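Take a look at these structures.
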Structure 1
Amino acid sequence: MDRNLIKKHEKTLLAAMTSVTTCQNLLARLDRQWTRATLTGKINCSRIAQTLIDFIIATQENFTSLQTTLIDTLMVESTQKVVLEIAAVAQVAIDILKRNLFERTADVGFLATDDDIVRFLAGGGDDPDERTAIEERLAEYRAKYTVYDEILVLDANGRVRAHLDRDNPVTLSHDPLIARTLAADQYVETYRESDLAPGRGDVLLYSQAVRNPETGTPLGVLCLRFDFAGEMAGIFEKLAQSSQDMVILILDESGKAIATSDPARAPAGRTYSMALHDDFRLTQIDGEPYLVKTLATTGYQGFFGLPWRGHVAKRVTTAFGGGGNGGNGTSLDARTIRTNAIFSGRLVQVEEASENVLSDLELVVQNGEIMAAKKSLQADPSERVEAHALPHVLNEVKKIGDQVQHVFQDSTDGLLRLVTSSRLQDVRFLAQLAIDIMDRNLYERANDCRWWALTSEFRRILDKPAPGAADTDRMREILAYINGLYTVYTNLFVYDRGGRILACSNPGERRLEGRLLDAGFVPATLRLAHSQLYAVSDFEPTDLYAENGVARPTYVYNAAITSLVRPGEVLGGIGIVFDAAPQFLSMLRDCLPRDGQGNIQEGSEGMFVEPG
């Protein structure tokens with residue numbers, strides 16, 4: 001933590017740190033009492049105890065120096081507690097968003113190769129019946145991938161041939177993204193105003209060229225409009241549970257807010273001061289000081305997307321209070337905290353130094369009492385008077401020293417309990433977040449298998465009495481293309497109604513082709529009566545997810561493949577093997593506590609556990 005930065009904002013920060021200012025005021029009062037006691041000693045005992053008084057003065061100066069160090073350390077620890085809290089939320093906010101958007105790049109890449117869409121555009125896209133059929137297919141897609149509020153199919157001239165949003169009046173687009181997409185080898189990610197969404201302001205679009213599979217000639221463009229506002233509302237709702245005095249924003253590279261958890265205090269469209277390279281910044285929001293931190297995404301599967309940042313602001317006036325929903329930590333044992341807490345070292349060092357100074361003071365007091373006893377027997381009347389006065393001075397100094405040490409002890413104990421309570425609250429929040437991320441990730445897996453089961457080519461092939469080698473190759477080709485886009489799977493496979501695997505995406509898993517599956521998910525899949533339904537295995541070891549011949553636990557998601565000729569008749573299924581080990585590890589790493597620069601804190605670990 002940058003102490004110079006804290007010093008720069010000391011007045012504002014200290015005004016909000018009630019416990020620190022209380023400590024500061026107590027120590028100042030005791031320091032004045034100590035000065036008066038020392039002055040009394042100088043006046044009444046200087047002939048017999050000047051050396052002792054000089055040591056008491058030096059001890060007071062040592063304590064004064066330690067008091068300054070204590071206040072500085074309390075400020076640093078208090079500020080760091082808040083910075084770590086807001087940095088964790090900023091990192092999670094942008095990383096959760098980027099995880100979601102990575103899935104969108106795969107979606108548009110696969111849907112742009114959909115046989116029905118390709119044929120529709122290859123035929124010119126003019127036939128009303130074909131248009132209706134395509135829009136029904138797009139509606140089926142959106143029913144599974146609910147993150148889109150509009151899907152458009154355009155020809156190479158920008159004419160809208162099919163789309164879903166009946167309130168969208170667009171029929172022809174002159175947006176430069178059309179030409180850019182037609183010239184691109186992969187998806188194009190765009191966030192700005194577009195004539196593809198008139199009157200909606202900035203929108204997030206994922207577009208990819210639809211090409212003739214034989215020649216590669218571009219036939220048109222598929223465009224997915226992401227429900228950015230809806231997605232961010234869900235993210236903000238989860239994250240805002242960690243603090244009520246926190247504002248969470250997503251900023252673009254210029255610092256302009258493109259999403260906000262609190263439009264009233266911090267509206268979108270406004271530019272905010274970012275704290276990307278500083279430990280934190282202080283800024284004004286709605287006339288109040290806020291402590292802010294900004295972090296870029298750590299990326300997901302190599303995807304970073306548009307240069308957006310997670311930005312969190314916490315109101316200074318309430319930032320340094322108690323532990324919120326996590327309690328104030330008063331039930332926590334301070335000795336245990338000091339022994340085990342990696343963040344308490346600086347505070348403990350200050351406390352130990354004060355104990356050493358107090359120990360020296362106690363020794364001086366003892367020596368002074370012995371001296372006073374001896375001097376009280378001297379013949380010199382003035383020395384006897386001073387000898388009688390000295391114990392009172394020493395006792396007062398000793399009492400003040402004990403009180404100073406008590407303030408040191410209480411201050412360090414209080415902050416350590418507060419920080420520990422805050423960390424425990426953070427850990428609970430991150431644990432819940434890990435579960436939320438896992439649930440969302442697995443929800444996407446259910447979406448994937450249900451949509452891929454509707455691939456027309458799979459349905460046509462399985463409609464055949466006896467698919468041939470060319471059919472197997474074609475299914476392999478499609479599965480491999482999908483798997484190349486959706487890298488969270490080790491293998492995708494198609495099986496017939498008898499449970500026999502017909503084709504695999506992974507060349508290394510081709511040995512499975514021809515095998516009869518005896519897993520429970522097969523009959524469950526073959527009983528599915530609707531395209532919105534899916535079946536998933538238990539999380540258990542399976543040789544479908546083996547490494548070096550050893551079965552590993554994972555989920556296998558399945559959906560039924562139905563006939564094109566006889567609607568509703570189940571011909572088989574598609575199974576997708578979730579790459580559980582690295583994916584769960586990635587989810588956990590995303591939820592580990594991080595420092596102010598977004599780095600995982602040393603000693604942190606996470607795990608998903610079964611109840612019981």
Structure 2
Amino acid sequence: MYILGYTGFTRDSRTAPGFRNPFGKTGQDFNSIFEFREGEVPFSFFPLGYFGHDGSAALIKDGRVIACAAEERFTRLKFSLNLAGNTLLPKNAINYCLSRAGIGIRNVSRVAHYCRFTDDSVKARGELLRPFCKDGQYSDLTESFRSVYNTMMREDVIKEQFEALTGSGAKEFIRVDHHLAHAASCFYPSGYRDALIMTIDGTGEVESALIGLGEGTEISELHKVRLPVSLGTLYLIMTVYLGFKTLGDEYKVMGLASYGDPSVFRGVFDKIVALKENGEYDCSRIPEPGFREFVIRSLGAARKPDDKIEQRHADAAAALQDSLNRAAVHTLSYWQKKTGQKNLVMAGGVALNCTMNGVIARSGLFKKIFIQPASSDEGCSAGAALYSWYSQGSGSGKVYRWNHVYLGPEFKDAEIIEVLRKYEKEIRFSVPDDICRSAAKEIAGGKVIGWFQGRMEFGPRALGSRSILADPRIAEMKDIINEKVKRREAFRPFAPSVLAEHADEYFDMTGLKESPYMLFTVPVKRSMRNVIPAVTHVDGTSRIQTVSKRCNYLYHRLISEFYSLTDVPLVLNTSFNVKNEPIVCTPEDAVKCFLSAGIDSLFIGKFYVTRRD
């Protein structure tokens with residue numbers, strides 16, 4: 001039985017009136033995200049039109065994942081947003097999934113969508129925010145909610161959108177509650193028989209987080225965090241305060257936090273995020289009329305995108321990160337004691353915060369932790385499909401663990417060489433005797449290489465299929481790649497890919513047996529920080545990927561070749577893209593990126609590529 005899961009809504013200026021696009025290219029004005037303007041709902045009031053980013057598709061057969069991909073990789077538009085900030089449904093991702101399985105849409109038995117908005121949930125969303133509305137704002141809020149719901153989110157509208165997208169209606173169409181889709185996306189792929197579940201993001205239908213219990217094939221809800229309490233939205237708002245974008249720049253805040261002192265503004269954030277009894281936390285001040293003024297009064301004027309980053313900005317980022325860490329551990333401590341669970345699974349956009357995840361791992365609360373590698377809404381396509389398989393009585397008692405996330409497109413050598421010949425005036429290419437040995441020699445010689453092999457990763461991390469690689473021993477390599485290749489801020493750190501069997505020689509792996517998806521920040525052992533300076537962040541940590549033969553044999557062999565040359569069992573790994581572009585998907589994407597960025601050579605399939613100049 002084939003089940004297709006997908007994420008996204010169609011949104012444009014006609015279908016979502018009353019929505020102000022928060023997804024700016026260069027950051028937003030901090031004041032604007034709190035203001036009602038001509039009936040428009042500000043970001044601080046959780047506009048329904050915020051939904052629809054991260055369009056993706058996933059196909060499962062009898063509970064096994066066949067293919068998953070994000071739409072952005074095909075359209076080359078990050079987060080599936082076009083230049084006007086309007087969301088795009090995952091047409092290309094759906095077509096890829098179907099072609100991978102060799103089927104058509106009529107062979108799909110069920111289609112599962114990642115949200116389940118209803119008249120009641122939309123009304124409840126408005127009621128939760130009503131106490132924070134001034135004169136006339138509540139009517140503007142509810143009018144906008146109703147308008148967006150009726151044009152984007154009603155079940156009949158979603159079905160019509162899907163039929164227009166695929167040219168065929170679904171045999172069976174179900175909608176899955178947003179946080180249940182997140183929960184399914186992390187519990188079933190973990191392979192654990194039982195686990196505590198935590199999903200945490202900006203907002204679902206009316207919740208921003210869910211605590212649940214996974215047992216066998218069943219998921220039960222234990223606790224929901226309802227709006228306006230939302231750690232994810234708070235993090236986004238503070239991302240704007242610090243002069244960055246609301247979607248995609250959270251990583252910058254996480255990286256900047258390492259340069260700051262959390263104690264400087266801890267008292268401020270204690271007033272914003274209050275820890276309560278029974279593992280609860282409260283950050284409901286977000287829509288309060290005076291919240292903006294409180295932030296500015298307490299932290300200073302908001303930074304504009306082009307302003308210089310000052311120490312107070314780093315201190316604010318550090319205090320924000322610290323408050324998130326403490327709230328997460330506070331909640332998990334309570335529910336771990338209450339349930340006795342020693343396994344934890346996590347999903348939701350906030351679960352991509354590697355610093356928080358590392359703190360949770362080192363807390364000693366859990367023996368095993370699994371985080372969905374595509375934890376943002378992108379992963380909900382798989383979650384919706386999996387939840388529908390097990391909750392609708394289709395699934396047997398067997399759950400299939402994800403051993404890797406190489407679930408995207410791959411390309412044959414014949415397809416690659418066709419692209420290389422197209423660019424023959426600009427490149428040279430050859431076939432080395434040993435692609436891994438040749439690549440390792442280039443890296444060990446101080447070169448920055450592009451590495452394009454096998455199926456593309458699912459999720460935001462480059463895990464050795466679509467990667468830019470370099471020597472972690474060269475201290476200057478961090479600045480070289482940030483400036484000449486990635487063209488991004490100098491404070492951004494780089495991750496190491498380390499042979500799994502050697503990880504604990506270089507890193508403090510307390511609380512972790514592995515980190516195959518680059519989702520945990522861990523301390524670099526003091527004796528090794530000068531050995532691998534290019535992947536050691538300013539605070540002495542690294543966001544590591546452990547690489548095993550089982551997970552990615554070819555990548556493991558490349559790192560092994562580098563190890564034999566240098567006696568260092570790891571390489572610097574960053575995503576194969578430049579600033580503001582998605583990770584490359586196709587051979588042509590790779591060649592274009594290679595030619596436009598400061599990459600020295602490209603290893604693509606069996607081919608070695610260099611520039612003619």
When you work out FRET efficiency 1/(1 + (r/R0)^6) of positions 133 and 309 (r between Cβ atoms, R0 = 35 Å, to 0.05) for each of the structures 1, 2, which one comes out largest? 2
With mean count of other Cβ atoms within 10 Å over residues 109-116 derived as 19.5, matching label from 1, 2: 1
The value -9500 for helix-only ellipticity at 222 nm (-39500 (n - 2.57) for each DSSP H run of 4 or more, over all residues; to 500) was derived from one model only; which of 1, 2 is it? 2
Distance in nm of label points 7 Å out along Cα→Cβ at positions 221 and 253 derived as 2.6 - corresponding label from 1, 2: 2
Figure out for me which of the structures 1, 2 the number 14.9 belongs to, where mean count of other Cβ atoms within 10 Å over residues 101-108 was derived from the coordinates. 2
Among the shown structures 1, 2, from which was the value 18.4 of mean projected area of the Cα convex hull in nm², for residues 301-556 alone calculated? 2
Assign the value 1.37, calculated as Cα Rg over 2.2 N^0.38 Å, to the correct structure from 1, 2. 1
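No lab work stands behind these numbers, since they all come straight from the coordinates. Quick caveat, the model's predicted, so the values are computed rather than measured. Cβ atoms are built from the backbone, for glycine too; each structure is taken alone.
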